[in-house]
Structure I
Amino acid sequence: MITASLLIRNDERAVAIAPAARLGVPEPPRRSVLTQNPLHTRQHGSVLAAAEKAALIWMAKRLPRWVNSDHLTLLGFAAMPLAGLSYWLASRNRLALWVVVMALALNWFGDSLDGTLARVRNQQRPRYGYYVDHVLDMIGTIILLSGLAVSGWMSPLVALAMLVAFLLMAAEDFLATHVRRVFQLSFFGFGPTELRIILAIGTVRLFYSPWSHLGSLGTFRLFDVGGAVAIVAMAVKVVISSVRNAHDLYQAEKL
């Protein structure tokens, strides 16, 4: 891992450390986990955030010295193509669904632990880590949803709509992080870890039946129903976050 030198002016550091005071960002919920770096404050208020942080720090302190954050980043990324391929293979042999569950666990391990390991060892690279992590996340999500689209477990149209909603949500998150210096990792108590757990539960459910019966509405693919719920949730997040951020920014920069 090549350590990058990061030069931040004093006024930029002040904005990064105290964004709430400058832009009227609401105080985070009590259960939120806050992590600061020279670029922004990471705010994680999911249900499992506190327990997850403690577990990640415990693991980071016990990893062999030859393992570094780049190794974990690559592991987390490689798990996504493995999951997408396994969804496709599961359309021929459902035992491959267990590989999907394992891949989601590996993705959590690598994607969640890489930054924690860098912080524990004081080897942080805020710009490099932020950029590479999110580029790989987007590529991995595209591959995962492509695997679902060709597997038969989810209709291609729903998979495409999910991808569009995800990329729109990611774009809003990146813009908000840039102007507010606060990176929100969760929404209404749900973060990446909770979403992985829900996806893993749905994957196990496919073993028994890939269908969901919604009474008089009819019978639909289980993952089409889940995908529709996810699309609505992401759309709601984009609308709420956009309105809130635009309002706070306008109040801070009135004509």
Structure II
Amino acid sequence: MNGSATGKQVQLSFDRCGRCCKDGSMKRLTIEVDAAHRVSALLDLPVSARALYVLAHGAGAGMGHPFMQAVAIGLAERNIASLRYQFPYMERHSRRPDAPALCHATVRAAVDTATRQAPTLPLVAGGKSFGGRMTSQTQADQALPGVHGLAFLGFPLHPPGSPGSERAEHLAQIAVPMLFLQGTRDELAELALVRPLVGQLGERAALHVLQDADHSFHVPARSGRTDAQVMTELLDTLVDWVEHLVLAGT
């Protein structure tokens, strides 16, 4: 099965905020995390969707960031649904991330919402940087119902300039397949540390390296590549991995 949108004409429409979605399929949602917290979410659900990616944002930008929009649009073009959502601190326009317990509760609420919105679709969870790490911590603490795998768009292994693997220790507690999409210039995840980490996780973990990309998946002009080419490679790799999970029935 080929999930690539290469050479394919896709009908796109725009919501009132200018966000693009395939076949007019975007839906705005509100997710209740607990009695004190509600967050916004955007569901992109193509008619021919084969799976749904529960996609959490990075620490410094919310679900409407151009990178998050590009991922959602690209997945919709490839017939993969997505649910983007805010963490409570981003919802209230704060720069300071919530305590891990509240982030974990938000991840669980988002996965529950995805299940209710698309009960027949296999789920994959994860996200960009911080969002991926919060998702993996949640999964390690207690498996997320219905989630067949985790996909990390730039796993933040360590702070810039402070190499280490402590942030990844919880990954050993995760039983579902994991995909790491990492740039060779990522200052938050040195490949010399990422490669052995993925090796230690065994067959359930896969690593795809994007040449010349940084943590934001930008590439310098001197590389001879463009950000658009990197995004295409990222999306094609992610979709191929998701389809493998769906076909394998995991």
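Read-outs: derived from the displayed coordinates by stated rules, not from any lab. Computed from a predicted structure; not experimentally measured. Cβ atoms are built from the backbone, for glycine too; each structure is taken alone.
General remarks:
- Identity of the structure behind -10000 (criterion: helix-only ellipticity at 222 nm (-39500 (n - 2.57) for each DSSP H run of 4 or more, over all residues; to 500), calculated), options I, II: II
- Structures I, II were shown, and Rg and Dmax of the Cα atoms in Å at 19.6, 62 was computed from I.
- Comparison of I, II - label where mean projected area of the Cα convex hull in nm², for residues 49-112 alone is highest: I
- Value 19.1, calculated as mean count of other Cβ atoms within 10 Å over residues 65-72, assigned to which of I, II: II
- Each of I, II could give distance in nm of label points 7 Å out along Cα→Cβ at positions 129 and 153, but the derived value 3.1 comes from I.
- Given 2.5 for distance in nm of label points 7 Å out along Cα→Cβ at positions 33 and 169, calculated: source structure among I, II: II
- Per relative contact order in percent (Cα under 8 Å, 6 or more apart), the highest-valued of structures I, II: I
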